[in-house]
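Colleague: What follows are several structures.
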Structure I
Amino acid sequence: MTSNFVIIPLLIPFVVGVVLIFFKDNIKLQRIISVLSLITTTAFASYLVQLVQSKGVLTHELGNWKPPFGIILVADMFASLLVLTASVVTLCCVLFAFQTIGEKRERFYFYSFVQFLLVGVFGAFLTGDIFNLFVFFEVMLMSSYALIVIGGTKAQLRESLKYILVNVISSALFVIAVAYLYAVTGTLNMADLSQRIAEANQPGILTTIGMLLFIVFALKAALFPMYFWLPGSYSAPPPVIIGLFGALLTKVGVYSIFRTFTLLFYHHPEFTHQIIGYVALLTIVVGAVGAIAYSDVNKILIYNIIIAVGVIVYGVTLTTNAGFEGAIYYLIHDMIIKAALFLLAGSIIRITGTTKLKKMGGLIKDYPLLGWMFFIATISLAGIPPLSGFIGKFLLVQGGLESESYTFVGVLLVSSLLVLYSAIKIFMSCFWGEPKLSSEHGKVSLKGILYPSAILLAVSVFLGLGAEAVIPYVSTAAQTLMDPSIYIQSVLKE
């Protein structure tokens, strides 16, 4: 049955994560199993996208318990596209880890924790129950706790305390919000919740619960003013883990905001969505200031995560099809290009031994391929045509103009220039000017290290040049978000 394909992206990483535990000391076998499983997951995710496009929203009822009483997984186009994107990103990060993470970290269950992280990410995308959204968040976070400290450097241990504390608080708030929601509505199935909130016309108590959930998701997505934990926490672990976190973790928070404020709490946008809009705009501004202020490779790219989160979340407030399409397209683009940039930055740090721009320079002579790959990633990040960033920003600008959100359009265009400046600053400082490395340093081999980034850049180029092939899928995802009845009827079979 086609509905069984919904659960397969969850089962593969779960089973593989358990299996890998038993091969702790066989690094080669761990690598082979990890790559084969991720290729298989990506293939199934691709097929799932095609199934949803041809057959509509798919559901899988665990234990054959009918909703709203049983646990249900729901694959609409929005969730399916994000599952596919996350699969591609994780595959490339694992390939990069082979040459960079180090055998010591590999022996401490690195590949198992990556698989379990995927279980949490995929589960959050596919769940049709808000309590299980919390459960999958916790699976994802527990895996990230292990990954952020793996290797046990002083910086990792210091920053992990802040990261864990913030997430423990947000998880507690999440449970409280879910408990209040159940007390008021008597259900936790998202489709059933949507109906009951609509029947009650979203009274003040439900709007308050909705905003409490927004605070939870804003903490996890690193929106203003709750982004304070991100720059330090994400700069501590190795580059491949930063790439995974930057591409996936904050995006789960962004996804949750989209899901809850298009399916559940959409009845009083003059209050809820206006607050979300202001927060998103402030997030873009703060991220842009941080990106141009720092002269540290990781910090610049991390603040660019914050900018992108603000840009995407503002899409919730845009009332047009173009606005939703732009937000979805830009979300997919950002997951791909952020992973590529962090992996390329990891290669730069591997060569220079530092993250400080002032200690870099002249790398283009010895590493031209790395330099021009980073340049392509930079112009894609900034939204220069014809790469993927341009398509998403163009649609967002169109949606902003149609929604008369002129402030957002202005902030988006100015922030694009600042993003370009911050990323070009890395490119110019690292690859041009006088070489800063001593002759005794020697040339560092990048054999096998650039292939994962090349795959991600190829995807970015395809998303730009092949936008005509991708847009129908993104349009389907946007249509489901704009019309909650599509989701509700598919789940409740009404």
Structure II
Amino acid sequence: MTAATELQLHNVNLTYRALPALRGINWSLQAGQQWACLGPNGAGKTSLARVLSGEASHYSGAIQRSARLADAGVAYVCFEQARALCDRDRKLDDSEFRADASDPGTTVQAVILNGRAADERFDHWVARLGIGHILQRGLRYISTGEMRKTLLIRAILGDPALLILDSPLDGLDLASQGEMRRVIDELLHSRISLLMLCRQFDDIPAGISHVLVLDDGRLMASASRAEIESNPEVQALMNPPAAELGTLPLPAPRPYELPASGPLLQLRNVSVRYGELEVLRDVNWVLNRDQHCCVSGPNGCGKTTLLSLITGDNHKAYGQDITLFGLRRGSGESVWDIKQKYGQLDTQLHLNYKRGMRVVEVVVSGFFDTIGLYDDWGDAQRDTADQWLSALGLAQFSRESFDALSFGLQRMVLLARAMVKSPIILLLDEPTLGLDGHHRKLMLRAIDHIAVNSDTRIIFVSHSAGETPACINQHLRFEPTERGFEVICRE
């Protein structure tokens, strides 16, 4: 290894659950270079990052590091890191033993400082990324975008020699994306070496000089950015033909009946306040039986609070004019009476999902609305689960381990889980988050497939303009005003 070489990999192989994740990787990082690792979901990007960061130590081959890299180390910011922190907090949750029945868990500030004392750099980065208002909030109570900012600040304050960022713009609204791009540009011109994991060409910042491309755990190409962008094999890899979708199964029996007429949801002049903080003000929204709604707005505007009102999770719904599926909220229905009418998919569910299950078991758990499978289930439920996997082009994965699937395939499996009980409303909170271009298109096609071929209505939450299904015919937008956010409904 030459003096200018920071990192060199020689024939690195990694096996995960008896399946090859990396195959004979040879790659070197020279001082002054800034790299992106490009590849579709399942290509091996996360496996490479885990090897480089030391999270995966059971690889074969050799890795040589410069003295600077060996001393300062590697920081890795990713969804899996967020999941591990959430898992730890959930295990340590002692709310059932507390007088207030609430355990905030590890706070944002504690995660960022990681045992260090707060200083000027801490204050600078907290202000720079705009998360000062959540420093004392528990990790389980922040958004995906806020979690990403939290982990990035912790990594920067650790002064690593190599910083690995996994799709850092995911989960951020447009304003936060702009700020994150400026932060990344600043890091690209610092002493820190960057390796960005990207799922499509558009995600690669202008300051990246070199790109390595992975496919099925193998190094397909490694060259300057210009060479990679003009490589026809790489273009073909990143733009595969669309997968075929199958016929939707017949609706599962529903243990309830809806009124013969009237809207599915209706909110009149609904407001939510926590102390001095007004989150929602005079919200009016009607979702009719022929509508599919897109809910949009910046991070922290109140979208999560609004959704919690209609799913029964927020006690602030009581005493307000909220009608769900023909019943005035608080008229005697239970939370589970409400929840059984929804299928839900969001990143928090994905991060918190129980490990060690087969794909078909994950889908069957949707019948019980559980994160894991604890109830008895039979052949009829298995058959319905398999039919939904076939409908979404996932039949070949039915008996495989959920953990062994790529992030994109896991998200598609969770869509099947959300639909297995034939919900009245499919609630999708950033469903394309973490997906490459191919799987994003597949997810949007699958949602439209469901909208056209079933009586399930869609509520689609997204920060990304242009990334909505074709079925959307109503828009609920959080617009900034001098007094906070105003909710505007357009059809």
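Nothing in this text is a laboratory measurement; each read-out follows from the coordinates by a stated rule. From a predicted model like this one, the values you see are computed outputs, not experimental measurements. Cβ atoms are built from the backbone, for glycine too; each structure is taken alone.
Colleague: Kindly point out which one of I, II the value 154 was derived from, the read-out being volume of the Cα convex hull per residue in Å³, for residues 264-383 alone.
Modeller: Value 154 for volume of the Cα convex hull per residue in Å³, for residues 264-383 alone corresponds to II out of I, II.
Colleague: If we compute mean count of other Cβ atoms within 10 Å over residues 320-327 for structures I, II, which one ends up with the highest value?
Modeller: I
Colleague: Please compute FRET efficiency 1/(1 + (r/R0)^6) of positions 144 and 432 (r between Cβ atoms, R0 = 35 Å, to 0.05) for structures I, II and give me the label with the greatest value.
Modeller: II
Colleague: Using the calculated result -0.93, -1.10 for log10 I(q)/I(0) by the Debye sum over Cα atoms at q = 0.22, 0.28 Å⁻¹, for residues 80-135 alone, pick out the matching structure from I, II.
Modeller: Working through the options, I get structure II.
Colleague: Something else: For FRET efficiency 1/(1 + (r/R0)^6) of positions 56 and 472 (r between Cβ atoms, R0 = 35 Å, to 0.05), the calculated result is 0.30, so let me know which of I, II that is.
Modeller: Derived from II, not from the others.
Colleague: Taking distance in nm of label points 7 Å out along Cα→Cβ at positions 248 and 304 as the criterion, which structure among I, II has the greatest value?
Modeller: Between I, II, the highest calculated value is found for II.
Colleague: If P(r) over Cα pairs in 20 Å bins from 0, in percent is computed to be 22, 56, 22, 1, which of I, II is the source?
Modeller: II
Colleague: Next up: Work out which structure the value -25000 belongs to, where helix-only ellipticity at 222 nm (-39500 (n - 2.57) for each DSSP H run of 4 or more, over all residues; to 500) was derived from one of I, II.
Modeller: Going through each structure in turn, the value belongs to I.
Colleague: 6, 22, 24, 24, 17, 7, 0 is what came out when P(r) over Cα pairs in 10 Å bins from 0, in percent, for residues 192-399 alone was calculated for one structure; which of I, II is it?
Modeller: II
Colleague: Once mean count of other Cβ atoms within 10 Å over residues 280-287 is calculated for every structure in I, II, which label goes with the largest value?
Modeller: Of structures I, II, the maximum of mean count of other Cβ atoms within 10 Å over residues 280-287 occurs in I.
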